Structure I
Amino acid sequence: MTTVARDELERGVRNLLQGCARIREGDRVVLVGETGDDLYFDPALCGAVAEIAGRMGMAAEVIMAAPVADATQFPDEVRAAMERADRTIFFSRLGDQVRFSLPEGRAKAVMTYTLDPGYLAAPFATADFVVMKRMHDALLERILAARECRIAGDCGTDLISRIKPARGDAVAEFALELFPVMIFPPVICHEMTGTLAIRHFVTSSSTRAYEDSVLILDEPIMARVEASRMVAFHGPDDLVARLKTQLERAAALTGGDPYRINSWHTGINPGTYFKGDPYADLELWGTVAYGSPRYTHMHAAGRDPGDAAFHLMDLTIAFDGEVLWDRGRFIFLDRPEIQAMMNAEQREFLNSSVLNDIGL
């Protein structure tokens, strides 16, 4: 297990259990961890959290299970454990795979993105969840009040998308609570038009696992987008052909349109970081890096939420002409009314000047 300061680890755990999951003394909590090969989440997390939960008067049950291909294969033993509990917390890709589809049970489940105890003890996860959630809600209110957004960057991306007025039509809600606060619910692409730069790599959207889900792009491909659909691609012929094949394979999982852009979101947690080489495991990298304000994540190919993901960096994003991200800096955080939600300590790491390394 990663060595961390005990008090900082406990601070992160309390933020998770009390601030996010709202678990009280005497409640039963199931902690779901990963087993198998190529683990994303350190199995020691469950034991560390269970020990602290016990000292807080909670009854913690640990259950370990291997990730599955998709939500239809969700393990029966995990579902049964969830039925016994007042709250479920996932330290496993299992939670990510059902983030849009998990049926509501006795209480809403929590999906964590703390890969190891170091993440749980860092400002990434110790930043007050209640404060972060208030900021998230204020941002979402601003997004839902807008009529359109513009997403643009030095990479050549320049997209305009309409926003439908009803919340259910504007964003795709999560079936789980996310910890820490990472993003807002994905904004559904409505009449999106313009140019999309597809660079670096294409991965899955983490909803379903499938063979060869990562495509490395040695050169950028520029896609012309009309009515939220990629209608033309410009780039090396062989690379464009490989991209089309990848999108068609991803869309075949659900039978949807391989060239549709479904939704997008951008990170809102400036404490997000990633150490190491992203290319060693891009799906692992994306599991946590997507919380960074530098990172805009687009879902595409197939029925919602789509099974391919594009990864755009350092964009400027405006709603009705009002810039909320400026070249990857989340300047919405600097608003006086948002800063007023925080104490002095929180303001030090919840502002647009904090921009941690995520490997790209």
Structure II
Amino acid sequence: MIHFVLLIACAVAIYLSCEWFVNAVEWLGERLNVGRMAVGTILAAFGTALPESVVTLVAVTTGATTEAKDVGVGAAMGGPLALATVAYGVTGAMLLLRRRKEHETSLVAVSAGGPPELGPQPSGSEQALGTAKDMKRLAKDQKWFLPIFMVKVGLGLVAFAFKPALGLLFFAAYAVYFWREIRGGQDEEGEEEELEPLKFQPKAASPATWAVVAQTLVTLVVIFFASQLFVKQLDAIGPMLGLPAAVTALLLSPIATELPEIMNAVIWVRQGKTKLALANISGAMMIQATVPSGLGLLFTRWHFDGALLWSGLITMAAIVYLLLTMRAHKLTPARLAMAGGFYVAFALGLVPILS
């Protein structure tokens, strides 16, 4: 029973910490003078992915056995899978709920004597997530991710002498992406909006920089320890429910480790900041595709079994699906929510692989 209580307590702690974290990171972006999209793709994504990267680093460098080191390889593959499917799916579902409430509110306003709608309006589920320019911006992140991820999977199927050295190329790829995002943020227009007061200084119109940094660091520490405790509770609950350890590691743990990114997206959608929510996920995916992969290549065999290969194929399929809808300017909340179906496909395909 204690494990279930701790699981719920950790989830609540992660959500509340993420709410304070996104509040702080928006002010941090303002202090660093980076663009609004870079707040999601770089600052928020780096902050929530850093703890996971540290865990991967510890696993691949201090693991006493090959199996212990391979835990880091599983984390490097499970993270992008959970983000490309569950995180996008949850974001789409939240957008559907939000737009449905907005639609119901507008209908109530009209029935109460408000101004009528001009002609038939599409439902929230049928409205594209932004303009053609927005879709192009979102697709650009996926175009960066997909080829890097394909190389990452391909390297898991071959063996050669200098493969570990290729890990440095993954770090270089993220450095280029980081520079592009920071530089691109300076050219953004029309993204200015009033920020909510900093939680640490709620009465200050412009909080002190030390308070912004302190709130960012404190919330990251809470997120890190709460996430690790959350994963440990899942590891304990899995056997209690009769789930094999492999199922817990490949199906439940990736979702748990990516919970901060999912929570960030939920909070930003609730605040009406859809672009930041989607940018946070795509930015976290770029980190997960490069930094943990580079560490894995440097310190492990980086050899894939059937389950890891299956996770890579499902991740690529989900990204191709998203890319096609983005390029056709047809990415709606409903279609974004359907990305979660790829995780269901992964779970179903995992059964014969593990049996």
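Just checking, which of I, II has the largest value of distance in nm of label points 7 Å out along Cα→Cβ at positions 42 and 74? Write down the numbers at each step before the final one.
Values: I: 2.8; II: 3.5.
For this comparison of distance in nm of label points 7 Å out along Cα→Cβ at positions 42 and 74, the top structure is II.
A value of -7500 was computed for helix-only ellipticity at 222 nm (-39500 (n - 2.57) for each DSSP H run of 4 or more, over all residues; to 500); which of I, II is the source structure?
Values: I: -7500; II: -24000.
This figure was derived from I.
Compute relative contact order in percent (Cα under 8 Å, 6 or more apart) for each of I, II and report the one that scores greatest.
Details: I: 15; II: 43.
By relative contact order in percent (Cα under 8 Å, 6 or more apart), the leading structure of I, II is II.
One of I, II was used to compute mean projected area of the Cα convex hull in nm², for residues 50-209 alone, and the answer was 11.7. Which one was it?
Values: I: 11.7; II: 15.8.
Among I, II, the structure yielding 11.7 for mean projected area of the Cα convex hull in nm², for residues 50-209 alone is I.
Out of I, II, which has the highest value for distance in nm of label points 7 Å out along Cα→Cβ at positions 138 and 178? Please list the in-between numbers first.
Details: I: 1.9; II: 2.7.
Greatest value across I, II: structure II.
When FRET efficiency 1/(1 + (r/R0)^6) of positions 170 and 194 (r between Cβ atoms, R0 = 41 Å, to 0.05) is calculated, the result is 0.60; to which of the structures I, II does this value belong?
On the way: I: 1.00; II: 0.60.
The read-out comes from structure II.
Can you say which of I, II returns 2.2 when distance in nm of label points 7 Å out along Cα→Cβ at positions 26 and 322 is computed? The partial results should precede the final answer.
Working: I: 4.4; II: 2.2.
The structure behind it is II.
For distance in nm of label points 7 Å out along Cα→Cβ at positions 202 and 250, which of I, II scores largest? The partial results should precede the final answer.
Working: I: 0.6; II: 4.7.
When distance in nm of label points 7 Å out along Cα→Cβ at positions 202 and 250 is calculated for I, II, structure II comes out on top.
Each reported figure results from applying straightforward, stated rules to the coordinates on display, with no laboratory input. Treat the numbers as computed from the prediction; the structure is a model and nothing was measured. Cβ atoms are built from the backbone, for glycine too; each structure is taken alone.
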